[in-house]
Structure 1
Amino acid sequence: MRTLAKDENAVSLSIGFILTFSITVLVLVIILTSFYSLMNQAEQTVMRDEFEIHGNDIAVKITTIDTMAGTAIRSGSSVGEIRYEISLPDKIAGKEYSIEFSNATNEMIFSSEERDDTRVKIPFSTEDTTLLSTTLYSSKGEYRINYNPAANTIEIN
């Protein structure tokens, strides 16, 4: 009777090397894939956070213009020009983005590369004025929020 545990007649160095190499490559691919996935999630988190910060800042300015115009009109005063200059970064997390302002839903939608993972909706409030719907692209960098007293509208360009 032969003992199979000590029998090395069928062992080949090349088969052992191929198995060891295959297992090593497989583990390395799994580690790199999980690392890439974590980096991609971190990038998306940074994008969404930055979009929320800039969106809230813009929403405050829109609401401030609306409040100032509404208060002046209700008190019987005439309103001249109200304007805010805003500066936004050309890229966030290395990617260009767009901002869509919707008068129908009273929200601005930040998006990058048309991916749902990086889409952020920020609400804004206008009671006395109307914000004209528009889309801005980050490549410009400098924008202006204007109140048009003749049409009682807020324009962003």
Structure 2
Amino acid sequence: MRVYVPTTLDGLATAYAEGSLEGTAAYAVTPALREWYVSEDLEELEYAALGRAAEASLRLLAAAEGAPRRRVVVAADVADGVVLAYEGDEYEHQSSLGRVSLKGPLRLAKAAAVHADVAEAESDVAAAAGAITAADGGDADAQYTVDGAEDHELLWYATQEIPGLLG
């Protein structure tokens, strides 16, 4: 199963130094995500799961003052047994769709790729991180600001490129 683990550049730097990405929250193509997007196209569904993880990265940035304002998502293929539970299948909020829990930290050696914003996206991502809590509360203007970060596509990086991405 492909999972998308939200993090930050600082979190990725720590994971690179320690060999594993802490935290067990991730996103994947779950039954609820399939139902919500009404699609059988796996690539489209995986892109949706990546989008949910990118939004979760914004939440991490909102809590991490001083961290570079770039969303980061680590994509990895894991055995189904590594996924403990589908958490977002109750339709609480669209951003929870596809949320899963992993049994433990993800070894960075298992990563297939890293997706991250380019430096030019930092001002929009910073604004979105500052607005995400208000957007969750239903503020339409804040949601517009959060959506502005989504206008920036996350770029794909091979795992060998992590040192350059962090540099």
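In table form, for the structure just shown:
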{"read-out": "Per relative contact order in percent (Cα under 8 Å, 6 or more apart), the highest-valued of structures 1, 2", "value": "2"}
{"read-out": "At a computed 15.6 (mean count of other Cβ atoms within 10 Å over residues 18-25), which of 1, 2", "value": "2"}
{"read-out": "Given 6, 22, 16, 14, 11, 9, 8, 7, 5, 2, 0 for P(r) over Cα pairs in 5 Å bins from 0, in percent, for residues 42-81 alone, calculated: source structure among 1, 2", "value": "1"}
{"read-out": "Parent structure of the calculated result 19.7, given that Kirkwood radius over Cα pairs in Å is the read-out and 1, 2 the choices", "value": "1"}
{"read-out": "Read-out helix-only ellipticity at 222 nm (-39500 (n - 2.57) for each DSSP H run of 4 or more, over all residues; to 500), computed value -15000, structure in 1, 2", "value": "1"}
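None of the figures in this text is laboratory data; all of them are computed from the coordinates on show. Just so it is clear, the structure is predicted and the values come from calculations on it, not from any experiment. Cβ atoms are built from the backbone, for glycine too; each structure is taken alone.
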